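For reference, the structures are reproduced in the following blocks.
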Structure 1
């Protein structure tokens, strides 16, 4: 897989993408990630990438020229499955979307910034628009990193235990329930005996009950969705 990330503030992206699961996946050749500084594609004498919005109002808007120049240059070299804009006004990014994107070959992430992106970019180049929540950040770099992490960890070989990603929260519209590790007793608190029983069926049933309980308490919307799909 190849992922290209376009940003007006590329410095925000360098460190986090070099460590943990994503960093190891890059080292092992499971994913190639390239970061592009939008200012390098600006034809403005001062490498500006933003301007005032037509019609007035507060804030600045990312101009179309450097974005078109960057994406068109990338498209001249290869085909891209999706060109994704990170924006608060996008559709919610969920686990099923990460699953779908993890089987793609080439992806572009355009990090939104300032007041937004010129609508002509969205109308012409963008294929998907995603948000990571109902709140506003200073830019789309953090959401892009979150989405890339969620995608890369699903690639075959990215996790030491291939089953781990399949049992994560949201894979079946439920939150993951309680988990325990050694020691069996810590400060008088004991790991449930069923988890030490060796009975895989009972463990599976216990985990499902815990998952249902946590989802109902924390995310009743997900619990309702899960029940409706049964």
Structure 2
């Protein structure tokens, strides 16, 4: 079938650029949960017309990062305990699938990639830099999913990881000993290198369960 009416795209659309920058601002906490987004203020900040801005914001509504309130406008989502549980339930499913794919492939290469992110975590912990620690924590999980080689798992995880970054800002305040947080990730790598499927899945489950328990006391991934 000839697609005669489709033209090549030479560069990212204005709406795409704005959407990417809004995602980054939500992920970093620059746009905090519950923040109302004013069209005129954002149009002035981005120096764009309202058309592409509205398109960008609708993309984030469809991704679940913005919510629309009738007669009030658009707001950055708030993560309730039920949302935290849902995020980590979905992440557990995706990351368990990624682990199983890694164990059938180049385990050493995947473990090396993960080691690099844990070194970043350790460095951030040493420098007492909570934001950098959370960024490195997220990179660990991104690298784990990417190492699976599954484009679909990566795509499925994209919005989940933005929501996870929002959770990590709250999570970093729950650790008395950040070395504990680094250690959890190191244990996952060691079990992966050993090719111990049962151990790595159990450690991954425990890691996710611990985060849920810290972020949403009383909630559990395992009922």
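The numbers here are math on the coordinates, done by the rules we state, and not lab data. Computed from a predicted model, the values in this text were never measured in an experiment. Cβ atoms are built from the backbone, for glycine too; each structure is taken alone.
When mean count of other Cβ atoms within 10 Å over residues 32-39 is computed for each of 1, 2, the one that comes out at 13.8 is 2. Among candidates 1, 2, the computation of FRET efficiency 1/(1 + (r/R0)^6) of positions 24 and 136 (r between Cβ atoms, R0 = 35 Å, to 0.05) that gave 1.00 used structure 2.
Where does the value 14.8 come from, among 1, 2, when mean count of other Cβ atoms within 10 Å over residues 88-95 is the thing being computed? Present the calculation step by step, with values, prior to reporting the outcome.
Numbers: 1: 14.8; 2: 19.0.
Answer for the origin of the read-out: 1.
Structures 1, 2 were shown, and mean projected area of the Cα convex hull in nm², for residues 80-119 alone at 3.5 was computed from 2. When helix-only ellipticity at 222 nm (-39500 (n - 2.57) for each DSSP H run of 4 or more, over all residues; to 500) is computed for each of 1, 2, which one produces -10000? Going through each structure in turn, the value belongs to 1.
Each of the structures 1, 2 was assessed by mean count of other Cβ atoms within 10 Å over residues 56-63; the largest value belongs to 2.
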